[in-house]
Structure P
Amino acid sequence: MIHCLHGAVGNFQAWETLSQDLDESVNSLDLWRFFDHSAPNLFETGQLICKGAGLGDVVLGYSMGGRIALHALIAEPEKWRAAIIVSAHPGLIIGQEERREKDREWARISKENWTSFLHQWNNQEIFLSSPEELHQADIKDNEFVSESFLHWSLGRQNDLRSDLPKITCPVLWITGSHDPKFTALAEEATSLLPNSEHLIISGSGHRVPWQRPKEFSASVQNFLERNASF
């Protein structure tokens with residue numbers, strides 16, 4: 001079983017193409033449901049992901065979902081057979097308060113004016129070389145999206161670099177060639193992981209799974225075949 005975690009303004013339907021392309025069963029998690037009855041932080045959310053997974057499962061996370069996946073891997077490294085991290089940040093070294101302030105503003109806009117929020121979100125520089133995600137969060141989930149900017153903000157995340165060596169399972173870290181910032185972060189992160197590889201998919205920006213869906217699926221399938229045993 002491979003547990004797939006969507007990004008900051010995504011939803012579980014984002015992984016439909018991947019689930020059709022992979023030989024392995026896919027559990028597309030709806031991360032907004034974690035806010036139905038509580039407001040877990042990143043570490044607590046990682047623990048919840050572990051609780052819902054079986055021994056020898058695989059976790060895949062994109063962007064925000066990739067950060068949550070890293071917390072799950074650090075929480076219970078012995079549980080996972082393998083992991084795929086896509087366009088994710090291992091943690092800020094400086095500027096945490098500035099990022100928290102920025103995410104508080106995203107939280108406010110997403111709650112007050114969803115249409116304006118989506119327009120501003122999709123027009124960020126990091127997404128200009130990538131298409132809009134086909135499956136973005138719906139306005140019915142805007143309060144949960146707003147909560148995520150407060151509780152899962154990169155500004156509230158610890159710098160995970162010192163914890164990355166604890167992750168002993170094979171890790172495939174994927175970035176796009178048109179996303180230099182996250183490609184550099186991936187190079188740094190994979191140098192700290194004991195069993196990892198960094199794949200740069202040509203012609204893609206930050207939203208690799210949707211900009212190059214067939215290449216992405218084939219890369220994930222190849223990685224899983226090479227790491228089928230646990």
Structure Q
Amino acid sequence: MTSNWFPKRWPALHPDHIQLYSLATPNGQKIGIALEEMGLSYDAHLIDITAGDQNDEDYRRLSPNGKIPTLSDPNGPHGEQIFLMETGAILLYLAEKTGQLLPTDPRERIECMQWLFFQAAHVGPMFGQFGHFLKLPAEKSTDDYAKQRYLNESKRLLAVLDKRLEGRDFIMGKDYSVADIAMCPWIECVDIFYGARDTLALGEFKHVMAWRSRVTSRPAYQRGIKVCAK
């Protein structure tokens with residue numbers, strides 16, 4: 001790709017600003033929250049995955065995997081435009097760019113990244129599959145094995161997170177970080193969108209629920225979850 005390229009279907013309103021191509025799913029919300037929390041200037045472009053926008057040829061130039069969100073920064077490393085997919089990579093890039101929401105101490109920094117990867121590798125995929133099978137119409141489900149498997153794994157992951165949050169305000173202690181931003185939208189999703197509060201017994205994970213309240217009460221969080229909403 002050449003420098004300062006923008007998809008024709010989603011032209012940049014401010015070519016010198018970060019460009020976010022997304023939808024307000026849990027994964028999409030992460031980046032909206034981070035951008036708001038960091039106070040960065042950006043243009044937001046709604047990518048309607050229910051209408052197949054992710055299959056647009058120009059979008060595939062941004063995201064070869066055809067998933068949301070994708071971010072373009074015209075002022076990337078060495079002053080050159082950069083295109084990024086995968087929320088973990090985007091969050092780390094923005095944290096490095098701004099010097100925000102990522103510890104500076106080397107030990108704490110890698111520990112924060114550990115929890116960010118825990119979300120990307122485990123919480124997101126497992127919660128997503130749990131929700132898929134929970135919402136699957138009865139006529140498409142041949143047995144309860146998959147539903148039970150993802151339910152059990154989701155509860156196990158909640159227990160891991162609950163233990164981590166015991167005695168801590170946020171995942172990294174007193175400091176809010178990209179790990180919290182990555183994690184919280186998925187907790188909200190399984191409760192509100194999937195309606196699984198009782199199925200997952202969310203109320204039993206008291207440290208998770210207290211942390212969730214602290215995170216969602218942040219003004220930037222509330223602004224961020226609305227970015228690229230349909």
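Read the figures in this text as sums done on the coordinates, not as results from a lab. Please read these numbers as outputs of a predicted model, since none were measured by experiment. Cβ atoms are built from the backbone, for glycine too; each structure is taken alone.
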Among P, Q, structure where volume of the Cα convex hull per residue in Å³ as derived comes to 128: Q
Top of P, Q by mean count of other Cβ atoms within 10 Å over residues 122-129, largest first: Q
Answer label among P, Q for the case where mean projected area of the Cα convex hull in nm², for residues 26-73 alone, calculated from the coordinates, equals 3.5: Q
Among P, Q, structure where relative contact order in percent (Cα under 8 Å, 6 or more apart) as derived comes to 23: P
